[in-house]
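Next up: the structures, one after another.
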Structure I
Amino acid sequence: MKSSTFRYPYEKVFRKTKSALSRLGMKIVDSDAVKGSIKAVSNMGLTKPGLSINLIVEALNSSDTKVTITGLVIKKRFYMKKINPENSEAEILGNLSNNF
């Protein structure tokens, strides 16, 4: 479970997180702005693994918002190289950071 804190209001972080996941090739399956939850998936390709990710977005105060990855499932075929989930979480949070 990795998390990042952003110095932006909750609404902006929630909206930008959804758009960043879409740009990463993930489909938003479920999102709830009241609860602050986002679930996204990407399909498995011939050479790329499939991902399923759960995120929690929570307002710390009026200007700081925290995004936490609560679940990351990597689906891969037997011939694909091993993927470290912690590196994948860090990569996703890094892409979210670049979105602001």
Structure II
Amino acid sequence: MFGFPKSESKGYKIADECFEHGLKKGAFVKLSRMLGYIELMSLSKAVEYGFYKRINELIKSGEIMSYCFQGGEQVFVHKDYEAKFQELLPNATNDTKK
């Protein structure tokens, strides 16, 4: 993957835009939707790698939480909206705190 730094940085940028324009404003973001968008790009695996790398940095920093649903769907939630998310969907499993 290191041979495609431009594509990897595109994944970083997508994760940052998702964070700034979605998660920070209270959106709950499905991983499957983000990957569907990324799959349409050239060098999608490199872009996906950059996206995962940046999302994992945000999770480790505590800025966003990762929830998993039965069936494997993963959803990202900003820390400021975690209580609201848990209120709406109490059956979600928080993968962040494992």
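Here, each number is a calculation from the coordinates, and none is a lab measurement. Since we're looking at a predicted model, the values are computed, not measured. Cβ atoms are built from the backbone, for glycine too; each structure is taken alone.
Computing Cα extents along the principal axes in Å gives 47, 22, 20 for which of I, II? Intermediate values should be presented prior to the final figure.
Numbers: I: 47, 22, 20; II: 42, 26, 23.
Computing Cα extents along the principal axes in Å on every structure in I, II gives 47, 22, 20 only for I.
One of I, II was used to compute helix-only ellipticity at 222 nm (-39500 (n - 2.57) for each DSSP H run of 4 or more, over all residues; to 500), and the answer was -9000. Which one was it? This value belongs to structure I.
Out of I, II, which structure matches 3.3 when distance in nm of label points 7 Å out along Cα→Cβ at positions 24 and 72 is calculated? Clearly, the read-out refers to II.
Here mean projected area of the Cα convex hull in nm², for residues 8-55 alone was calculated and came to 3.3; which of the structures I, II was it taken from? Walk me through the numbers on the way to the answer.
On the way: I: 3.3; II: 2.8.
That value comes from structure I.
Here distance in nm of label points 7 Å out along Cα→Cβ at positions 32 and 88 was derived from just one of the structures I, II, and that gives 1.7; the source is II.
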